[in-house]
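Listed next: structures, encoded as C-alpha cells.
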Structure I
Amino acid sequence: MNRLPIPDFFDDHVALHALSQNTRVGSYPHLQPYVDAMRGGYLQYIAAAGNASMVHAVPIPDEIGKYLLGHYNSPNTDLLHIKELRSRSEVNTCPMCGSLHSGTLDHLLPKTDYPEFAVFGMNLVPACKCNGLRSTHLIGAHDGERILHPYFDNVLGERLLAARFTELGPIPVASLRVLLPPDDESFPAVKFHMDNVVSKTGVLQFVMRTWAKLIRRPGQLSTELAQNPSSKGELRMTLEKELFRLDEFHESRNNWLSIFVCGLLDEDVLEWLYAQFSRPGRFRDDPLLTV
C-alpha cells in the first residue's frame, strides 16, 4: 500500500479524442458519439478523487465497451500512455496491497464493470498479483467503506497496518490490524481496503514465514539482532531503526516487512522477544527458542 504521484506525462482527453478520430482502428467511427460523455466521466472521476462510492458509471453500449477493452489489451499509438504506465509499474512496493512485488496494471474500478474507464490513465495503477485476487467489491454497507486509490488517497502515505501476534511461540496466531483510531475519518476506508484487498493476498503467510526466520536466526531480520540486546529499551530501538530502514528502502510505510516489524513493537510481543533474547546461555544469533 502506498500513495503514488498522479502521472502527468499524458492527457487522457487528447488521447480519447485522437482514438475516436483514428480511421485505422475498429472502433472508428462508433466511438465518436460517446466521447463527450466519456470525457465527462473522466472529469467526474477526478473531481471525486477516485472515490469508488462517488464515481458514477458512464452508460455506453456493450459494443463500445468491448472496443475499449480491446484497445486496452492492445494499445495503439493514441494510447501510448498505457504502455508507458505498464513499463513504470515496477515499483518497490505494490501500492494496492503492500507486497514486495509489482509489474502489472490494475484497473482500480474493474474494467469489466466500468469499461468506460478501461483506457483512462487515472484508473490504471501499478499492482502485483493482488490485481487478480481482490474482488470487484468496491464499497461497503456503511459510510466511508471503500477501496483506497493510490493516486488520490493521501492517507496511504501514513502507517496504516501492522501485524498482530498472539499465542506467542514457534507458531503464533497472526492477524492484521488498522493503526488508525476507529473515530478517524479514514478508518472505514482503510479497514475496508485491508479486508477486501490486503487480506486476500498471502500477507499472513509471509508474516508467519518471516516470524519463523526471526525465531531461527534473528540476525536475518537485522544484523543488530545478532547480538543480544542489553535491555528491552535497546531491543525496541533496534526494531524501530529497522522499521525506518524498511520504510525508506521499500518507499512505503505499509510494505509487508514494515507491517511485520511494526507488529513486533507491541508491548506484549516486545516483552516476549526480550525474554527469549535474555535466555540464560543463549549465544550470538542462536535461535530464540530451543526445540
Structure II
Amino acid sequence: MSHGLFGESTQLPDVMHCETIAIRSSLHDWELAPHRHDRLHQIMVVHQGSGVVQLEGEHTPFAANTLINVPAGSVHAFRFTPATEGYVITLADEMLDLILVEAADVRYALGHGAVCDAPPQALQISETIWHEFNGLERSRALVLRGLCSTLLGLTARQLFPSEQGSTAQDRTHVLQRFEALLDAHYLEHWGVAQYARSLSISPTHFNRLVRAATGSPASALINARLVREARRQLAYTNLRIASIADALGFSDQSHFSRVFSRATGVSPRTFRQQLAQRTPAY
C-alpha cells in the first residue's frame, strides 16, 4: 500500500507525510527553487550535510543537526550539499489543528519560519517518524500523531524559549482563554466584541494582544477557525457541501462558498477535488 501525503486511500487523508531530503532534492541537483504551500506546515530535520535555506527572501546557511521550520504560506527554497541526509515532515492544516488544540503559544511559535539547532530528541524522533510512516503496524495513525506532537513541541521550544514577565504571561493567558472560547462559540459566528466581552477586556485591547502574539487581528483568527473546520469536514467526511454549510451556521450554501473561496482561493467543491491530486513537495 502506498502512502501519499493525503492518504492511505483516496477516501481518507493520511496523518502526515515524511520523506528523506535526498529523495526529491537529488533529482534536482540538490537545489529547489522558491515555492510555497498554502496549507502545509513543514519541519526539516537535517542529520548530516549542509546547505542554504531561503525563507521569505532571507538566506540562512545551515549545517548538520539543524531544524528548519516552514509555516504554511511561507516562500522557501533550498540548496544542499550533495548527499545531505535528513527528513522532511509535512502536516496539513487540518492535522495541525487537531494536534495544537489548546496550544496557542505553540501555534504562535510555529507560525515563524526559522532555522535553529536540533536537540538530540528531535533527531531521534524524526527517524522514528520515517520508519513508522513507511510501516503498516497497528495503531500507526495514533503513534504518528504522538510523534509529530512531540516534534512540534520541541521545535516551538527551540524557536521561542520560555518568556518571562507579566506581559508575556498576560498575553498567553488571554490567548488560551480566547482559544477555548473560539472552540466553544465559532459555530455561533461570534464577533470580536462578543469575545472581548467574555474576556472582560475592551475590543481594542483584545485586538492589540492578539495582533502582538500572532501578527493578525482577532477577526482573522475568528474567520480562520471557521474555515479550518470547513476544510476539516471537506477533507475528512463525506458530508454534502450543503450539509457542511448548515452545520457551520451559514444561512445557505452560496454564502458558505463565498466565505470559503475568499479565504482559500478555491471553492469547497474544488478543494475536495484537489485533495486526491495533491502530491508532496518541499
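From I, II, which structure was distance in nm of label points 7 Å out along Cα→Cβ at positions 95 and 239 = 2.2 calculated on?
II
Further, regarding this structure: The value -15000 for helix-only ellipticity at 222 nm (-39500 (n - 2.57) for each DSSP H run of 4 or more, over all residues; to 500) was derived from one model only; which of I, II is it?
Details: I: -11500; II: -15000.
Source structure for this number: II.
Who wins on FRET efficiency 1/(1 + (r/R0)^6) of positions 71 and 223 (r between Cβ atoms, R0 = 41 Å, to 0.05) among I, II, i.e. which is largest? Show your work: numbers first, answer last.
On the way: I: 0.25; II: 1.00.
Evaluating FRET efficiency 1/(1 + (r/R0)^6) of positions 71 and 223 (r between Cβ atoms, R0 = 41 Å, to 0.05) on every structure, the highest lands on II.
I have 16.3 for mean projected area of the Cα convex hull in nm², calculated from one of the structures I, II. Which structure is it?
Values: I: 16.3; II: 15.3.
Computed on structure I.
Computed from the coordinates by the stated procedures, all read-outs in this text should not be read as laboratory data. This one's a predicted model, so the numbers in the text were calculated from it and none came from an experiment. Cβ atoms are built from the backbone, for glycine too; each structure is taken alone.
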